[in-house]
Each structure stands twice: as C-alpha cells, then as structure tokens.
Structure I
C-alpha cells in the first residue's frame with residue numbers, strides 16, 4: 001500500500017509539474033506578443049547563456065569528438081573502413097551528441113542559475129514588487145530568459161558541431177588517417193537535413209531548459225531550503241525532458257530513413 005501511495009503522489013507531482021510548464025509557456029507566448037518584457041534583460045541573458053557557456057561547451061565538445069574517434073578508429077581500420085570514419089563521427093555529433101550534450105551542459109550551468117535567481121526574487125518579495133507596478137512577473141522575468149535560450153542553445157550547438165568534429169579530426173590525423181579522406185567522408189555521408197535536424201533539437205531543448213528552470217523558480221517555497229530544492233528540480237526535470245524529447249525528435253526526424 002505504501003508503494004502505491006508513493007507512486008500516486010509522484011504521478012500527481014508529475015502532472016502538476018507538466019501543467020505548470022504548460023501554463024508558463026502559454027504566458028510567455030502571450031507576453032512575447034504583448035511586448036511587456038525587458039529588452040535590456042534579453043541581451044543580458046543572451047550573454048549569460050551564450051558567451052559565458054563557450055568554454056564549458058568547447059571542452060565538452062572537443063573531448064567528446066576525440067573519445068568518439070578513440071572508440072571508432074581501431075574498429076574501422078580493422079574492417080578496412082577508415083575512409084568512412086569522418087562521416088560517422090560527424091553524423092553522430094550533429095544528430096545526437098552535440099545537441100544533447102550542449103543541452104545538458106547548459107541546463108546544468110544556466111538552468112540552475114535561472115531557477116535560483118527567480119526563486120531568490122520570489123522569497124525576497126521582488127516578484128511581489130513587480131506585481132504592484134502592474135507587471136506580470138512571469139512575463140517580465142521569464143520572457144527574456146525563454147527567448148535567450150531559444151536563440152543561444154542552437155548557436156552553442158552549431159559551435160559544438162565544429163569543435164567536436166575538429167577534436168575527432170585531430171585524433172585521427174595523429175593516428176595516420178589522411179584529413180582529406182576524413183573531410184570527403186563527411187561530405188559523402190552527411191546531408192544539410194542532418195544539420196537542420198540537430199539545430200531543431202537544440203531549439204526545442206532551449207525552450208525546455210528555460211521552461212523548467214523558470215517554472216521551478218516561480219514555484220519555489222520560502223527560505224533558502226525552498227530555493228535549493230527548486231534549483232535541484234529545475235536541473236533534474238530539464239535533463240529528463242531533454243532526453244525524452246531527444247528520443248521523440250530523433251524518431252520523427254531520422255527514424256523513417258531506410
């Protein structure tokens with residue numbers, strides 16, 4: 001009985017959380033159309049999400065590309081297929097690894113910051129002050145963060161494409177694979193639709209990250225403990241949503257190919 005009661009509470013929490021994300025997204029869309037949000041805050045969020053994430057995305061992408069080269073090079077040489085290694089690494093990065101890893105990294109670095117910041121604004125009654133001026137705090141605070149995530153996560157993902165492929169190229173070149181062959185295999189195996197599919201994933205992930213982080217921040221309870229719990233939930237939910245939607249988008253974009 002205890003198990004079923006716990007499962008029931010978790011199911012209710014799941015529905016409440018998804019409902020809160022839906023309400024938040026609806027308000028954001030309304031706010032974008034109404035224009036009742038700060039343009040200055042948008043540029044600040046663009047810098048926070050994009051520029052300040054370059055280093056961590058670069059390190060993650062470069063070593064991911066090199067690890068993929070480590071794992072595939074020996075097998076490809078063994079089966080005489082070294083001429084395809086560049087295309088395989090590029091496809092894996094563009095379709096899956098770069099969008100997902102960039103989303104997870106941004107969720108951990110920026111999503112936690114968003115949730116903590118908004119949660120702190122709530123417990124210190126700064127959001128109440130916005131309401132006293134006739135502003136919708138969800139629209140005024142959440143819209144710049146939502147738009148910045150939609151813009152910068154795809155930009156960071158595109159940057160990750162180049163860094164990851166470059167990391168793989170450095171490793172295979174150091175182990176005797178001609179870089180011209182590496183490049184030609186990329187041209188032969190990868191289509192523009194693969195790149196657009198990866199960027200579409202990143203666009204969706206950006207929306208999920210900001211929706212999770214901002215919604216949890218607005219739902220934070222009083223005190224430092226409530227802000228900490230909201231921050232933890234924002235990262236956990238953001239990561240789970242990225243992985244779930246990655247499967248959905250992969251099946252939709254790439255699953256129908258023969």
Structure II
C-alpha cells in the first residue's frame with residue numbers, strides 16, 4: 001500500500017460584497033481532479049519543511065508543530081495558483097501593488113518550491129501563518145485504487161487589497177461565489193466537484209460569514225476524515241463520520257466516482 005501524499009489546501013474567504021469563497025477550475029488535462037472546481041492547494045514539498053522558515057513566519061498563537069509545513073504549503077500554493085499572498089511587511093499586510101511586483105516569482109516558485117523562501121527573505125516579508133484556521137483533514141483509506149492525498153484544509157480571510165488571478169497552468173479560472181452558488185452549479189451539472197470538495201463546500205455553507213466559519217471550526221470536532229465504502233440493501237455508498245459537523249455524510253458511490 002502506497003503512502004498517502006502530504007498535501008495542503010486553503011479556503012480563502014471574504015465578506016464583501018457578500019460572504020464568498022474562492023475556488024479555482026483545474027486544467028482538464030491534470031491527472032487528479034482534472035476540470036474540477038477545487039480550493040487552491042497541492043503537495044507539501046521539501047522546501048515547506050525548511051528550518052529557516054521559523055524566522056520568516058508570524059505565529060501569535062499556539063500552532064501544532066505538525067501544522068507548520070502544511071500552513072506554509074497552503075500559502076505557497078495560493079500564491080502560485082491565484083497570486084494572493086498571505087504575508088506582511090512589519091505591521092502591513094501585502095497589498096496589490098506589492099503582489100503585482102511579485103508576480104514574476106509565481107512560475108519560478110511553482111517549478112522550484114525552495115524559491116518561495118528565497119522570495120520571502122529577499123523581499124523582507126513574513127508569512128501570516130496565524131491567519132490560517134484549521135478546517136479539516138482528509139485522507140482516503142489505503143485500499144483505494146487512485147492516487148491518495150493526506151490533505152490539510154485551512155480557512156483564512158483573503159487580504160482585502162489583493163486581486164486573485166489564475167496562473168493559467170493548473171488553475172484555469174478563479175471564481176469568487178457564495179458556497180450555495182457553487183453547490184447549485186454542481187447540482188445543475190455546470191461545475192464538477194470531487195467528493196471531499198463537495199463535503200467541505202457544504203460545510204462552509206453552514207456559516208454566513210468568515211467569522212462564523214472560524215468559530216465553527218474552533219468549536220466542532222476537527223479530526224482526520226477517512227471516507228469508507230459501505231453497502232446497504234445492495235447499494236454502495238461513500239461515507240464519512242457523522243460527528244464532525246458535515247451536513248452531508250454520504251453519497252452513492254457511483255455518483256461520487258463520477259464527480
């Protein structure tokens with residue numbers, strides 16, 4: 001059984017003009033979730049574990065050691081795919097002018113993750129790790145046939161003065177919309193979502209603001225979600241535990257595999 005690939009995802013939120021989340025449409029030719037709507041994210045790379053990061057990250061509250069590299073990876077992936085950078089210079093959050101000046105680094109960082117630390121160092125910035133809230137962690141069981149990811153989900157408020165722009169590689173389109181709108185597009189067949197994404201958009205839809213998302217994440221049980229296949233009355237379902245706050249905890253397997 002192959003080890004699950006460590007990965008991290010970031011759910012960027014805003015409250016103006018209304019409560020919305022940022023999702024990206026993946027390139028149709030990508031092997032995993034090609035053409036699907038997903039949150040920005042990807043593998044946790046070796047550079048995300050570099051010891052030197054401790055001097056270039058803001059942490060004002062206690063964060064478990066095992067979450068440090070996933071948070072760095074989530075911020076890096078958001079920068080690569082959308083251009084949004086969760087970082088500050090002194091007390092000032094990076095704005096659009098500085099984000100534009102860093103745009104040439106996006107492709108370079110995508111090709112060599114170690115350059116992300118070099119960029120942050122050279123520009124005198126610090127990642128705002130404390131802006132991320134632990135939202136979920138998903139890992140398929142070892143008996144699945146497709147590629148497995150052990151994925152950390154974090155939620156964060158997007159900087160008000162930065163504009164998201166797709167990289168045109170992995171992310172072909174960036175979309176801001178209320179969670180309910182993404183779900184409506186999925187149900188109408190206008191957008192494709194894989195099982196974990198659907199469940200987490202439904203979980204977002206329980207809240208009406210970014211503050212509620214963060215509060216609910218702090219209150220509910222946030223542990224490892226490992227989907228399982230169960231059979232009832234001759235029909236197979238893909239299921240998740242029913243004690244983690246998710247409003248939908250199962251889907252017919254055939255439908256889940258098609259999405």
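Side notes on the structure shown:
- Here helix-only ellipticity at 222 nm (-39500 (n - 2.57) for each DSSP H run of 4 or more, over all residues; to 500) was derived from just one of the structures I, II, and that gives -28000; the source is I.
- For 17.9, 61 (Rg and Dmax of the Cα atoms in Å, calculated) the corresponding structure among I, II: II
- Among I, II, which structure scores highest (criterion: distance in nm of label points 7 Å out along Cα→Cβ at positions 20 and 116): II
- Highest-scoring label, criterion being relative contact order in percent (Cα under 8 Å, 6 or more apart), among I, II: I
FYI, it's all coordinate maths here, none of it is from the lab. These numbers come from a predicted model, not from an experiment. Cβ atoms are built from the backbone, for glycine too; each structure is taken alone.
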